Structure 1
Amino acid sequence: MRNKIGLLLIGLYLMYQLLPEQPGFIDGLQQIRGYKNWSGFALFLLVLAQWSVSVYRGVFNASGPNLEKAYQLHYWIGSLAPLVFFIHSPKPDYGMLLLLAILFFSNSLLGIVLQHPSVVRRGVIKQVGIGIHVLASTVILALILLHIWTVFSFN
C-alpha cells in the first residue's frame, strides 16, 4: 500500500511539472517567506528522520523487531516525502534546486523499487541498490544543507 502511495505522489508531482500554469494559490503561498521557511524546515526534519534508521542500526547496533519497526516508519515517511517536497517546492526551475529535486525523487523511486519482492530476494542487487540509495541520500542531505546556508546567507 505505501509503495503505491509513494508512486502515486511521485507521479502527481511529475504531472504537475508538465502543467503550463500552476494554480494561483501555490504561487501565493510561495511568496510568503514564513511559509517557505516553515515548509523547508518540515522537509528538513523529514530528511533527518529518514537518517534515524541508519543511526539506529549503525550506532546503536539495533536488530530484531525494534529495527523492523524503524524500517516500517522509514518506508512510510519515504512514501509520503514527495507530498512534503511538493508543499515546499512545487516547481524547482533550475540550478541546484532542480538537481536536488531530481535526486530526491530518483532516490525516493529507488527506495520504493528496493522494497519490491523481486529485488528483496536478490541479495547482491539489493545491497548495491541500498549503497546507491545511501550515497544519494548523503548527497541530498549535503545539498539541502547548502541550500539552507545559501537561503539564509543571501536573503
Structure 2
Amino acid sequence: MTSRALDTVDKCVERADACILTAEALTAGGDEWAVVCYFYGAYHVARAAFLADPVFDSLAALASKSSRITMQDRYVAFHRGRKNDKERKPGVNDVVRELYTGVSFEYLELHQWSINVRYNEGLEPSASLGQAEAYYNHIRQTYDQGQFVA
C-alpha cells in the first residue's frame, strides 16, 4: 500500500479534527505529545487552506504575493523544502511563511515544538500545552473565518 497526501479540503479538515480529539485527550492527561497532535491538526488545516485558496488559481495573483511559490505548491505535503536538480522546492512551512503571515508564527512554533517532543528532550520551558492549544485555535479560527488566504 502506498501513502498519498489528502487531496480534498474536506478530508484535510476531517483529519485535523481527528488530530485535535487526540490532542485534547492527551492535554487532559498533561502529556506533552499533545503538542504533536496540535501541530498535525494545524498542518492539515494549512493544507486545506492551500487547496481552497484562489490565489493558486491565478499565476498573476500568486506572483504578486511571492516569486518563490508556484501554483503546484498548493499540493505540497512535506514540511520543509527539499532540493531537486537545481533549487530548493518549498514545503508546507515555506508556503505558510510566505503567503500566510497571519498564522505563520503560530504554525512554525508548533512545528518546532513538535520536533522537540518527537526528537529532542521534549517541550522547552517556554512552551506549554495551553499555548500549543491556543496556537492551534488561532490557526483554526483564522481558517474557519475564511481568513486563511493569501
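Taken together, the values in this text are just the output of simple stated rules run on the coordinates, not laboratory data. Predicted model only: the values in this text are computed from it and were never measured. Cβ atoms are built from the backbone, for glycine too; each structure is taken alone.
Structure notes:
- Among 1, 2, structure where helix-only ellipticity at 222 nm (-39500 (n - 2.57) for each DSSP H run of 4 or more, over all residues; to 500) as derived comes to -28500: 1
- Parent structure of the calculated result 48, 13, 7, given that Cα extents along the principal axes in Å, for residues 21-60 alone is the read-out and 1, 2 the choices: 2
- Looking across 1, 2, the calculation of FRET efficiency 1/(1 + (r/R0)^6) of positions 69 and 101 (r between Cβ atoms, R0 = 35 Å, to 0.05) that yields 1.00 traces back to 2.
- Taking distance in nm of label points 7 Å out along Cα→Cβ at positions 53 and 125 as the measure, the highest value among 1, 2 is held by 2.
- Origin of the value 11.0, 31, where Rg and Dmax of the Cα atoms in Å, for residues 93-140 alone was derived from one of 1, 2: 2
- Identity of the structure behind 1.04 (criterion: Cα Rg over 2.2 N^0.38 Å, calculated), options 1, 2: 2
- Source structure (of 1, 2) for distance in nm of label points 7 Å out along Cα→Cβ at positions 117 and 133, computed value 1.3: 2
- For distance in nm of label points 7 Å out along Cα→Cβ at positions 45 and 77 computed as 2.2, the structure of 1, 2 it came from: 2
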